[in-house]
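Here, each number is a calculation from the coordinates, and none is a lab measurement. Model, not experiment: these values are computed from the prediction. Cβ atoms are built from the backbone, for glycine too; each structure is taken alone.
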Structure 1
């Protein structure tokens, strides 16, 4: 079965890009029409985030855009194993690369934090094909077949996978050798795993691991996002997020996680249709609040 999946990626990876993206948009549109549960999740999330400040028509337009983006991302994901650096350069331009290089020059490693935004998988592949070879922190999939397939795609460009929740020591070792770690920081976690910080003005339980990792390692934290425009993409590497270091570990962790979450929110506000609104971001609630 894994071989069949690889054959499918080969076919999708070698048809014209515009045809692949058209197929992705059509697939996203179909899912939008038949998947009422996730369509409702997107609309509910938008209502939570914008609190009556956005019209129903605008929210519906964003919802359609979200599903189209997911479809295109899926088809582009299938093309990743067949991309070389020249092919990647035709698709992607990077702004702010000098910030990453300057941070690496300090010798303490870099934590790239990002979101399920734009084509985050293609962004990770760009780093691998450009010689950065990051440790990408991911959740292990329930299906062994899909786990093997997705890992094959993600590692082909030169990155390594680190499964979430079990490898803090491994990441510290990698960063101490001036390595780079990539972490998605935009999804809900259980209250034991995270801290509550504002996201669109609503408390959102957010993974505290990256802030703790940065504090322990001394690694720089850089926000990084990929924005889609037509058939091309731009990676934006932002200014380093300064760490709060007051000596109060819990307060510092919360403050630093909040700063990273604010950077994510700022980007999502500019391009809302490119974020993964199908996820229940505010599912975990502070004690005493009703669960969403």
Structure 2
């Protein structure tokens, strides 16, 4: 009979907590342990594996290469344990547990509608929608902190570049100018990207892929707007555009989700930009019950 490994799930949770908090005391508090107890368990794990897992100084200084590999296994093992609990709790009403769904900000209206459909179909499932950048979604899928993501399928989105994932296209994101009518001075019809570059713009920050798509569209027409305001929040941008003489560029889905009557919308043309967005889930066996429920609802909504 094979011997049990010289560690337990608590040790693995401690590694993951250290990765999340990057601080001994905060990780210990998150795990309801004292800092000395956490440090002792980490040292015991290192002794059992005969390998150093973390760099130590006066504070936490990161994982060694062996520690990074151990962390990856810890996340995978804990995700499988979560799947075990979900699986044995499945009943006639479907799976129980939390579905962690990372969503790019522009797709939050779609995520809200999908969460409502999940709630109706699986009353014991609790969707947790987290607005994140496409890069953060890619990292969350890789380290199993997310069960699925709704994100860009082109460029550097996880649907385009992440291995071991399953991708389901959902819709295409198109773009429009949003502002008060007096700001644009263009009453009807679409606006070209070149003309939009001269407007006093409020845009998302450059770490967001939506902004990189917009910058690329301007680059295609030889224009380079100089934003007056940047934020990683659509709500902050809209608040400024409603009250002041600024314009912004939004995905059409955000516009359709609701704006105040003081704002006007102009479609952007020349070029016509459409960015594919879809559902990305880890391609793993067995599939988590909460992920299966999500895939079932998406299939029903798309007719697949």
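From 1, 2, which structure was distance in nm of label points 7 Å out along Cα→Cβ at positions 29 and 53 = 2.2 calculated on? The value was obtained from structure 2. Name the one structure among 1, 2 that Kirkwood radius over Cα pairs in Å of 21.9 was derived from. It traces back to 2. Structures compared: 1, 2; top value of Kirkwood radius over Cα pairs in Å, for residues 101-204 alone, i.e. the largest, recorded for 2.
Of the structures labelled 1, 2, one was used to calculate distance in nm of label points 7 Å out along Cα→Cβ at positions 125 and 253, giving 1.8. Name it. The read-out was computed on structure 2. Which structure, out of 1, 2, was helix-only ellipticity at 222 nm (-39500 (n - 2.57) for each DSSP H run of 4 or more, over all residues; to 500) calculated from, if the result is -16000? Here the read-out was taken from 1. Quick one: relative contact order in percent (Cα under 8 Å, 6 or more apart) came out at 20 when computed from one of 1, 2, so which one is it? Computed on structure 2.
From 1, 2, which structure was FRET efficiency 1/(1 + (r/R0)^6) of positions 13 and 149 (r between Cβ atoms, R0 = 25 Å, to 0.05) = 0.60 calculated on? Of the structures listed, the value fits 2.
In this comparison of 1, 2, the computed figure 6.2 for distance in nm of label points 7 Å out along Cα→Cβ at positions 37 and 245 is attributed to 2. Comparing distance in nm of label points 7 Å out along Cα→Cβ at positions 45 and 229 across structures 1, 2, the highest figure is found for 2.
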